[in-house]
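Engineer: Each structure below appears as structure tokens.
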Structure 1
Amino acid sequence: MGVRAVVMERPGKLAVKQFPYPKVTQGAMLVRITLSGICGTDKHSFQGFIDQYSGHAQPKRIPFPIIPGHENVAVIVEMPTPWRDFEGQPLAVGDRVVVAANVSCGQCYYCRQGFPYYFCENTTDYGNNLSAAEPPHLFGGWAEYLYVLPGSCVYKVPPGLPDHHAVMGELMAVTASLDRAKQFSTVGNDGFRFSDTVLVQGVAAVGICHVIKAQMLGAGQILATDLSNCRLQLAKEFGATLCLNVAETTLEERRERIAEMTHGRGPDVVVECAGVPEAVV
């Protein structure tokens, strides 16, 4: 039995390849992919930006060929040993799951101190820095099956939550920055408090998720900027109070409009999701 997958052989080249159905070892899991997203990271890899985690103690280079795809929803098909999800729920064959994109070692200094995954000295990333050249090959979601390594974090998808919502789990995880800011608000007037004004710069997929999270956490006003009126309209539908197109307004006009909305004080929290230097200089 073969398994089909989309392989990024090198920057600029994708091909459909066939791989052998893997033997699942103790502690691992095999899942059948039902949906896999296309992340900006996948686009950057295709464009040739192959050096990642620059400035890290352990920078990485993409080990082509790879099977992209780290925003995944899947169904468990093989599980030789018992697994529990991140919340401690027992898992079974047939359960729908979201597999976390990154596998931290849990042993290095940064893992032991509770730092985020990207500090880990030995992190591996599905669809990104695990090569498809060596068995079991299937380390990305753009395939019929994904081989889940021991130590991976897996989240059981609640009944009734459709796949096209669950696949947004990895993107919504990025919005943890707002949750962290919320934690600081327990002390005086620090952090992000109920009714605060949040400005999201850039409302593509990640930015829209921050708009959604800001509303979930009780923001008073949500301001959005972008180059695309289509994206800004979507941001408005998800709760943005003021939407400004940076291609149709000057910097001074945007400052004045935001000042009007915030009684001259400006936003309380700014989230940069545009990915361009102009957003912060």
Structure 2
Amino acid sequence: MEPTAAERAIEYYRRRLDELVLESCERVRAADLPFYRALPLPVMQASVKRVFEAVAADLESDAPQAYPAILSALGVQRASMGVSVTEITAGMHFGFEVVSEAFAVDFAADPDPILFWERKRGRIAYAGVAALADAYLVAREKLIRTQADEILALSTQVLPLYPGVLVCPLIGHLDHERAQAMTTAVLAAVVRHRSRVVVFDLSGVPLVDAGMASHLVGAARAVGLLGARPLLVGLGPGVAQAIVAVGLDLGQIPTLGDLAGGLAHALAVLGKTIVDA
């Protein structure tokens, strides 16, 4: 029985797979894409061959599965490396282009295998791009969340300044989420270190709004409920004006000009003094 167009196309693709891989790699290198530029040729060839083998598997199936699966895995991997989707899809385009050109030449007098390939190519490529985009987006969102958590952790550090004294340096804007994280970290540190004084250093906060001022005072009062003394140091004009503008009562919360003054005040609370050597 005469082989069908599908059988002829699949046999041809598999027989020439290694040649098509090499040609695709040459085109990718010629395009000088940033990510692929740094890849050693054997590594690139091995990666491209896995993709071509996935396409071969999907040529024989009713619905694309192998190619979308490998593109999904690549999306996660490349997202973590900072490679753009454009670079990934450009590499895919070169691969499909090489195969289509080979079919056009070798089946010039037999168009049915060409039609089979192009129909399959469209479905496989679409499914692959969709899987790549979904995986890439999820991976990037996860990376951004991780980085945001790391930044939040770094921006809510509570440091022992002296036995019984903690300092909480604030930098940038104090929104609701960060205020909650800071308050939780400070209260936990007060209990853990049995601290009697907490110095909130605002020298890295040039401007505040009413919400931030309220969060700040709330954190200071929460410290007081645990029996520790809160101090505010490094208040710039913008911070002071915001506190006054919203009518917040600092009550028994001392405010000092800088960290050195805050430390001296904290030591005085502990019954200590700084003596010049």
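Engineer: Tell me which structure, out of 1, 2, gives 29, 19, 14 once Cα extents along the principal axes in Å, for residues 216-255 alone is calculated. Don't jump to the answer; show the numbers that get you there.
Structural biologist: On the way: 1: 30, 21, 10; 2: 29, 19, 14.
Source structure for this number: 2.
Engineer: Among the shown structures 1, 2, from which was the value 0.10 of FRET efficiency 1/(1 + (r/R0)^6) of positions 40 and 176 (r between Cβ atoms, R0 = 35 Å, to 0.05) calculated?
Structural biologist: Among 1, 2, the structure yielding 0.10 for FRET efficiency 1/(1 + (r/R0)^6) of positions 40 and 176 (r between Cβ atoms, R0 = 35 Å, to 0.05) is 2.
Engineer: Suppose you compute volume of the Cα convex hull per residue in Å³ for every structure in 1, 2: which one lands on 156?
Structural biologist: 1
Engineer: Now for a separate question. 13.6 is what came out when mean count of other Cβ atoms within 10 Å over residues 8-15 was calculated for one structure; which of 1, 2 is it?
Structural biologist: The read-out comes from structure 1.
Engineer: Which one of 1, 2 has helix-only ellipticity at 222 nm (-39500 (n - 2.57) for each DSSP H run of 4 or more, over all residues; to 500), as calculated from the coordinates, equal to -6000?
Structural biologist: Source structure: 1.
Engineer: Can you tell which of 1, 2 yields 2.5 when distance in nm of label points 7 Å out along Cα→Cβ at positions 64 and 112 is derived from it?
Structural biologist: 2
Engineer: Who wins on FRET efficiency 1/(1 + (r/R0)^6) of positions 32 and 200 (r between Cβ atoms, R0 = 41 Å, to 0.05) among 1, 2, i.e. which is largest? Let's see the in-between values first.
Structural biologist: Working: 1: 0.70; 2: 0.20.
When FRET efficiency 1/(1 + (r/R0)^6) of positions 32 and 200 (r between Cβ atoms, R0 = 41 Å, to 0.05) is calculated for 1, 2, structure 1 comes out on top.
Throughout, read-outs are computed from the coordinates displayed, never taken from laboratory work. All values derive from a computational prediction rather than experimental measurement. Cβ atoms are built from the backbone, for glycine too; each structure is taken alone.
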